[in-house]
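Q: Next up: the structures, one after another.
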Structure P
Amino acid sequence: MVGKVISLNISEQTSVIKEPVQSAEFVADYGIKGDGHAGSGHRQISLLGIESYNRLEEKGKKFNCGAFAENITTEGFVLNKLTVGTVLKIGETIQEITEIGKKGHDKFEIIKLFGAYILPVEGIFTKVIHGGIVKVGDKIEILK
């Protein structure tokens, strides 16, 4: 199964709308250089599928990628059906899935703005095992 990076999104703070960029530097055991989620924890990178955005659009709600604070907007995977421990190759990087969804999502600023926050339900989180550059359009492959 192969997916694709639709959008890369960063912000200096966590739990806010992220701005799209064309490429980003991912650092092993840290996250994206310059992003508020970066650090030594297990939720260094957040991913959300464009399919989630498409479902919202079908209900009359249009959002830009990064609106739900995800670092990588993907296409081609049902992310929350993958399992913790799955290893992904994204661009030059190797990332391991560390969490599916997120608890305690009712406290985020994004809910106040949009009335909903789909990342905790439909998104996943990874840890960067091997760093490198990721660009919009890069392939996403399951390694194991």
Structure Q
Amino acid sequence: MSIYIHEENSKFHVKQKRQLKKWLQELILLHVKIPGAVNIILRTDEELLEMNQSVLNHDTYTDIITFNYNLGNTIHGDLFISIDRVKENAIKFAVPTDVELRRVMAHGVLHLIGFNDKKEEEQTQMRIEENKALQIYDQMFHVKHE
């Protein structure tokens, strides 16, 4: 059971990695799944656009691309996150960058758990689950919002 955060090529430093890993493991356990190996890889907009085009045939920028390698109930996967998109969305939604990064991390893990967001009702459920995940983080680490 290991969650790895790869920030080497992103020019961005993730704070409180231990807390993030513990939180994501808790999120997996709360959905009655087993935490396996999950890699969170921070990249640029251009790198994710290239992946989106070459792997998924989508010609759009995105904040995350999730690759699911689950084995039964054990959660394994790679989450490629555009730190450029996270920063831009943080400004757009008027939230701190670290909160938006947590939302995107939760989003990817929720995909691995089995949640989708193609249809409107799935998108609504995904937002509910993301918000629950953020509340869990706040409760675990006694975060207070003004």
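Where a number appears in this text, it was derived from the coordinates with a stated rule and is not lab data. Here the structure is a predicted model, which is why all the values come from computation and not from measurement. Cβ atoms are built from the backbone, for glycine too; each structure is taken alone.
Q: So if we calculate relative contact order in percent (Cα under 8 Å, 6 or more apart) for every structure here (P, Q), which label has the highest result?
A: Between P, Q, the highest calculated value is found for P.
Q: The value -16500 for helix-only ellipticity at 222 nm (-39500 (n - 2.57) for each DSSP H run of 4 or more, over all residues; to 500) was derived from one model only; which of P, Q is it?
A: The read-out was computed on structure Q.
Q: Can you tell which of P, Q yields 12.5 when mean count of other Cβ atoms within 10 Å over residues 6-13 is derived from it?
A: Working through the options, I get structure Q.
Q: Right, next: With distance in nm of label points 7 Å out along Cα→Cβ at positions 14 and 62 as the yardstick, tell me which of P, Q scores highest.
A: P
Q: Comparing mean count of other Cβ atoms within 10 Å over residues 70-77 across P, Q, which is largest?
A: Looking at the calculated values, the largest one is P.
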